[in-house]
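Following this line, the structures themselves.
No lab work stands behind these numbers, since they all come straight from the coordinates. Quantities reported herein were computed from a predicted structural model and do not represent experimental measurements. Cβ atoms are built from the backbone, for glycine too; each structure is taken alone.
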Structure I
Amino acid sequence: MKRIITRLAVPLFALGTSALMAQPTPKKLEDLQLAAVEHQVVLALPKWEKSVEQISTSVDQAIGDSNKRLDAIAALTPVAATFANTFQEIDQIGFEASLVASRIFWLKETSPDKALREAASEAIKKFEDWSVSTDYREDVYQVLRAFADTKPAGDEEDQRLIQDTLLDYKRAGLALPPDQRKKVEELRKELARVGTDFDSNIAASTTLLTFTLAELEGVPESILAAPGVKTGEDTYTIDANISFQVLGVLQNAVRESIRKKIYLARDSRAKDNNVPLIKKMVELRSEIATLLGYNSWADYQIEPRMAGKGDTALQFLQNLKTGLQPKLDQELAALKEIKSKEKYSENPDVNLWDWRYLSEQYRKQKFEVDTEVLRNYFPYQKVLEGMFATYERIFQIKLEPVQLNDKWVEDLQLYYVSDSKTNAPLGLFYLDMFPREGKYNHFAQFGLIDGKRLPNGTYQRPTVALCCNFPPPQKDKPSLLSHGDVETLFHEFGHAMHSILTQSKYARFSGTSVPRDFVEAPSQMLEKWVWDKAVLDTFAADYRNPKKKLPGDILKKMKAAKLALTGMTYRRQLSFGITDLVLHGPHTSSESIDVVGISNRILSETLLPVDPSTAMVASFGHLNGYDGGYYGYAWSDAIAADMATIFEKSPDGYLDREVGLRMREEIYAIGNSRDVNISIEKFLGRPRSLAPFLDSIGVNAALEPSPTPASKKKK
């Protein structure tokens, strides 16, 4: 069965202009569920575990029930086997098991109760251990393969389910001799356990640094007045594990020594605990790939994806790195000139702890763009409502608040999604938007209930959750987002749309269950919306004077500033992708993999020299989940830029309903129920082009080949 715990994170990267309407009265979930029956669909929320005992019981029961159903498949005779009781049943077993696994995983990452988080972490280890073991049920595999050999009839999605399910078994090593197969199974179980610990260590990493107000000169009030920061009369405490606090200091602190202190703490998080774990993860993956007959873990991971091979993905990133070199050189020269005039500079070089601050100064001095001042135009609630209104229009849906009595934090919200024309229910989503101790510290969408056709003919609509860490509101002002935060919100909610708007029959193809080097594209595309004046005018206004919209000339300067600094920002992105692919590239069995040495060297070569005492790789959470796949952010960004041109050229631009509906029907609704290459071209109405992406990052299109490997299209 496919991996059934999902988390999608951002990279370490005629609405009119009338005022937004006041929030409507929240609906009752019970009423919505009754209405759903009329449309033959099911709406549901997870049944959350409230104690350590319940967590353990739920996982044990899910495993026990699933095993009984797998035993039933294994006992089928050839005459008794049908599509419904073989391949469809496998999908249903995975779906029902995921109902437990996904909510336990959410508790592990977000519960305010430390005991529950720890219990959930142990339960996930047990669950993933079992999940791996299901790939080695040869008795089940033989029944499935025998039935597939009868060439059963079925539509394209049915045939795809058969094909992909059998491929899972092959990639797990069912074709290997029994001793090698057993070894792969053991290694995969160990890998899952190590990965769970790796994630938990990052979330639990608390690095508190104290400063005086004078030391934090330049740091804005939005950071200094944030809850928990002012801890004494002249004492301010910054947690290196809370992103908005770290970025607030790195972008604004005028003293280089303070920026360096924050950087060293940030890139040393979980170092002692996680360096051995990431080394173990990389070594386990290399050994598994070798046993399965692959040249590397990257080749193994990328085989079913758009890129096809690790070398193809790495070459794509290396080409972009080379193409961006002249631009990076220009940007570094400009930043170095700014640093030479800074009062508190300690050396003339642009360092890793400098580039965010110097970039901010560059924006202010050359483009008159002040990131902190711009926050006044983006109060969280208005941004949220504006985004909702935008997505309601282009995807022809309706978003409404729902009463929520079962809350793990007071500011938790629940929303209902329906089709604006038919009123058909489409799904539910939670919003958990502000940081707290022990919570997953980045930004991500978590799948909780997949969409799929149930055995009784009804359709289970999805439920998802957005986990974010935006600056919390203060006593005298609302939560104020940076423009980058607004991009992040549009991006993450794009994942939610991808999940909720699914129409796939099977859970394994539902929503975001697409190749990892495509899954970010629909969300990355939606980041373009926050750079469009027509869209911004629907919600971007000074919270102190809502009549004051974001000026058009400021937006033009913001765009110019963004393009002026793409060399820095994109080379940083590439440094992570190259690190991932090299760590997961070919290794000799006798070779001890120096994960810190490799990652620090690549980060230094691709962006700026790292301090040798740091180990960013220890807190690079994407290495567990996006391993061998981080290149996908750049790969899918190329697709996203191309897809955005269809909106740009439409009559209503980014607010065009017809194009939005096409996106919903050809991309979101389809999921992975057909080859994504076909879905992309059906939306585009033409073959893909790399030119829009290269233009967007300031690279000459003539330098770069197309990222598309040999066609995998099916007639």
Structure II
Amino acid sequence: MRLSTGERILIALAEQPEALTKVWDLPREASLPGLSERLGVVRSALHQPLKDLLDSGMVESRQAHVVGGGVRKRTVLHPTDEGRQEATRLLDSANGDVDAESSRIGGRLVGRAPALVEVHGREGVEAELLRGIDGRSRQVVTGLPGIGKTALVRRVVEGAIDSGWNVRWATLDADGDLASVSGDWFDSDSLTSLEAIRARLETVPARTLLVIDEIQSVHPRHADSVGSLCAMLLRSTRPCILVTRAPAPFDATSTGAIEYRLDGLDDEAGSRILGDLLPSDRAAEVSSALGGHPLALHLWTPEDDVPAAAAAVQDFVRETVLERLESDADSALDEFVLAPVPLAADEIGNEAGVASLDEGALLRWHSRLAEIQHLIRNVRLASWPEAERADVHSVLADQWAERSGTRARRIEAHHVLHSSDDVADRLAGLIPAVAVEHSAAAAALLEDALDAMPSALVLRAFAVDVALERGEPEHADRHLDEMPDDAAKQARLARLARLRGDASAATDHESKAFDGATEAEYVRLEISAIARCIDDRLPGEMAEDAARAVQRRIDRCDLAPLAAEESLAAEVALVLSAVRLALDNGRVDQAESALRTLSQRAAPGDGIVRRLRLRCDIAAASDDEGLAFLTARIDAEPDPRGRTSAVHALLEQVGSAPAAVACFERHMHASIREDIAADRRLLAQRWYWRGVLNETERMAAWHEAIDRFRRAECPAAANSLLARLHKLL
């Protein structure tokens, strides 16, 4: 039974919880734009059916706030009691008295999948994609912007879930990389190497479908690694669906994958998007004129002329859609068009314009964030003089400069970069802050900046450092080739050699760095070398004579050449190394003495002092005394890195005592980033201890640990663990 538009509206509204009729902040699905997307028809096609439902008492409307939709109050819709009863009757008739939701036994959806909407005219492709999933095929969906790729795959995924498949969905954007894909797939557990992702996928149940959407959005800086992941999936035996704008950035058919290119809808399907508003012959005429392009059909209104059959969709958007925008939407449109990432409504300078854009079907929503439809962005940019664009970027950069937080710095840096040709100094002040929380975005920004300003050495150095931190030797090497041969370059070449596992070359480069360093550079290099001597080892492997040699380096380190503002941080780093060294060698009294020195210089409640105090207390523990108290303190430690480090220290102190093992298992999945070298060391140690404590998974766990030790610039630890593996074999 085919339902009328009014009946479909009523059923969709009846999905609302009854409590929504009393609240002020409502989800977008209760508004006309959200309802239009949900049903897959243009907004104008809803007007008359909604009026009939309102007149008959099936639906009621009121003014309320739509979450994420700007400050303006908007009309929202609710079913009445009578409407809910009628919706239930309609569903019973359509489904044979089966409540589809309550009877569904399906799989699970993980990741950032978009909202489910109705799709018209793709039934044949949808069925083929579903058959491909059951046949464990690798499938690629391509097409023009706005052609309905994501909406179709989301429908296919819903069918797969109903059939018992688990689905992991990743959505890429301009800041996306391997870590963002794995973060979507694995509940925010981000992995930065293809090998690590491959190993994690081996633990995923067989009936799992993998989806990657918006592949074309990836910045060129990360395109190779994401492309390698796509190639790996297309060569595997696990079913996947890759979604990208045509042409695909990879050769799918050579791997045996099946590619579906979506074209415009036929006139009958296009007419369904226009709804019951127009006579069938006129609806078919409009659909044909717009080439059956779903987004263009959603943008058409009855007040518009029927486009000339020869006119391109882009002409219709430029000459009709953009021209009819309300004045308050113009500046909001430009902010969305120039933004590097989706934005929240309250991040737009003219927040009132967000509602106008939404009501005009120009926005794509990702939960509470929105971006301009890609088709609209392309058309607007094509007709926008570059000089005018740069002026708007400059204004937006100054606006974002007034906001706080890493996200603000990332967006500010994007606008700064595109506002002028001479912004290296300002970017140098912004990008390090971005890298702290989002290294993929920092890497992409640096790549764009260096394309525009190849002689900006300070940015080149940042690009090398970001690549080294992310464990990407090929990118670090490429930028190092463009740097002058001084002590700073030699120090970075030493890091690159360690990242590649070449300890001998690292030693040579480090010697050259010390030889050519200024006094201040020498101190910095020495402090880094001291920390590295302590880091690059397995638990319990530092010999007494080696420990004494490191302690002598600490004692001899003279901080006088450093500027006053740098001296305190250097002193803290040295004391931290001294405490760690003493604890690692069982000299608790010496560690306590160094900690007292640090406590006198630190602010009350300092996190470093708190975590070192915990480490000192752990070092004094035994396997039968005070463990319950210590594990409770570890559980209460707010910093996941400090908590993980403390757990490892406890295992090193008391071995496989049940309380220590239980503590390790509680915190074994604490979120730690893989795009920071120090965090990769912690992850390597976590995998090391997993292998120590679980003999059955020791081989796999230690392989994971070796990979992370190497990418954390710890070749000695990696080689030592590899030797242990060889003994096992």
Value 3.8, calculated as distance in nm of label points 7 Å out along Cα→Cβ at positions 348 and 540, assigned to which of I, II: I
Test item: mean count of other Cβ atoms within 10 Å over residues 268-275 calculated as 19.0, pick one of I, II: I
At a computed 30 (percent of Cα pairs over 47 Å apart), which of I, II: II
Label whose coordinates, when helix-only ellipticity at 222 nm (-39500 (n - 2.57) for each DSSP H run of 4 or more, over all residues; to 500) is calculated, return -18000 (choices I, II): II
For mean count of other Cβ atoms within 10 Å over residues 116-123 computed as 22.1, the structure of I, II it came from: I
